[in-house]
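Just so it is clear, none of the values below were taken in a lab; they were calculated from the coordinates. Just so we're clear, the structure is a prediction, and the values are computed from it rather than from any experiment. Cβ atoms are built from the backbone, for glycine too; each structure is taken alone.
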Structure P
Amino acid sequence: MRDVPGRTVPVNGRHVYVEETGEGPLPVVFEAGGGCGRTCWDAVTPLLASRARLVTYDRAGRGRSGPATGPFGIDDLAADLVAMTEAVVPGEFVLVAHSMGGLVARRAAELLGPRLRGLLLADVLPETSPVYDTWDRTAAQVDRVMAVTQALSRFRPSARLFSGNVRRLFPADTYRTMLAEDFTPAGVARTRQEIRAVAAAIPEFRARPPRPPSCPTIVLSVTRAARGRERQHAANREHQRRYADSLPDGRHEDVLSGHLVQAEQPHLVADRTAELIGGSSRRTG
């Protein structure tokens, strides 16, 4: 199993597990997507280790973090993210977020203010995306499937079977850690909670969208769609582009990848993160 030093940090009455690697003038904090934790960035962080101090973590209730006591919604997770950064990187930093983590990051950005010097959103769907029009029904269908997955995940062969796509994308030691932490009954249960949290958050996001981040923001759209979902995927990419265009300092980019872009295109994710680090350094220098 991977062996990276870490520590437990108190946030809002609970505890999250944080790993810190690399060295550099401006820290980078990573927010994982739904069903993932700190390990999903393992292909990216070594590429940035000489350019920045890198912070990955597990949200409460996931991986090595403590139980998720108290309220559990996107706003609560955003508050946890802010509290974690106040404890670990109290100054300015760049934030990188994937998928569901982008909703968390965008709410957190409202609270971070000038501390946030750059934002990278990797295949994050804005609330305007048409896929969210029926997300409550989609979430219910996914939850029924995941209830079966949760029961089967007690058995290692079954867990390896339904996590085969992840096994092919991540380094072997990372996958072994994911298998032990994420593809377990507790890990799958937490993923189900995260999916429900997104379903509950979308109406609020549509009624009160997060304020646009004032920092440079790069929005990455993946171009490889799941079979049979090409039209839906094209619509989602268009809404990602529109979101980037609506920002004071936004940029959109298509990436030849599936959804787990940090595993399929780690060099590109690292390069775009480095651009944000460099741009922030020039503005503060």
Structure Q
Amino acid sequence: MKTTREPGNEIEVLSVSVVVYRPDVQHLAQTLKSLGAAYESLRATHPEFRLDVCLVDNGGLPDMTAALDALRAHGAACVVIAGHGNVGYGRGHNLAIERAASRYHLVLNPDIDLDRQALIRAVEFFESHSQVGLLTPRIADGAGHIQYLCRRYPTLLDLFVRGFLPARLRRFFARRLARYEMHDLINERDIVWDPPIVSGCFMFFRTSVLKKLAGFDPRYFLYFEDYDLSLRTHEIARIAYLPVVRVLHHGGGAARKGPAHIRMFAASAFRFFNRFGWKWL
């Protein structure tokens, strides 16, 4: 989608939404810093792009003036949406998606570090593959080891083993989990077309596709909203795993976040399977 700043000076907008609830300040600051650096690299080769960043405060956002001012110094537009309370992850992003007037939209977690070339490589892939509506990157942990966050359709057993069994027991299900996490296809080199489910920590959309889908299903408060959105995206566009787009992810699993998160995980899983079909073993 194109907008016009001045007559004869067309610009393209890349919008980004980051939803936070009591965020880790250091992780969030690093996310915004890496986003600014990636945008600077994008502008060097694609000066027509403007970055619009929407920070959605679901509660507990500290003063991020310095980090946002640093983004603005790169030429980005930054806004904070606040005062709506903790409406959940998907609904929070929808507040930003509804107002996005952009060509591309990035759904971004506040614990992601972007490689400096991430935005360039994603935009250029989109521009050469018109059938693609959603990109997912090569995601690594803080040590640089690949995280297998593309998934095949889950069974209840897959979710239980991966999310809640201790490592000493999880090893007995290694082959099963490797299949669920697509270890046979996901690597450092190869594009993978149409992985069934991709992670919500970094979902790079054509905004037109995201708008057609009406964003996330707001009935998920937390967890499985990315599973739902991935499956719905397949109905209207292709999804690509693109390993030349690289990010680091500092997130954790539901079991390590306490009983409240486990309850939310279970409630969202129930909603997901009710909608798309139950698989047990």
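Values computed for the structure shown
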| item | result |
| --- | --- |
| Identity of the structure behind -0.78 (criterion: log10 I(q)/I(0) by the Debye sum over Cα atoms at q = 0.15 Å⁻¹, for residues 117-228 alone, calculated), options P, Q | Q |
| For Kirkwood radius over Cα pairs in Å, for residues 109-164 alone computed as 14.0, the structure of P, Q it came from | Q |
| Origin of the derived value 61, 40, 36 (Cα extents along the principal axes in Å; candidates P, Q) | Q |
| Structure with the greatest value (metric FRET efficiency 1/(1 + (r/R0)^6) of positions 21 and 101 (r between Cβ atoms, R0 = 25 Å, to 0.05), set P, Q) | P |
| Origin of the derived value -11000 (helix-only ellipticity at 222 nm (-39500 (n - 2.57) for each DSSP H run of 4 or more, over all residues; to 500); candidates P, Q) | Q |
| Which entry (P, Q) yields the derived value -0.50, -0.84, -1.21, -1.26 for log10 I(q)/I(0) by the Debye sum over Cα atoms at q = 0.13, 0.18, 0.25, 0.26 Å⁻¹, for residues 69-148 alone | P |
| Origin of the derived value 0.55 (FRET efficiency 1/(1 + (r/R0)^6) of positions 197 and 269 (r between Cβ atoms, R0 = 25 Å, to 0.05); candidates P, Q) | P |
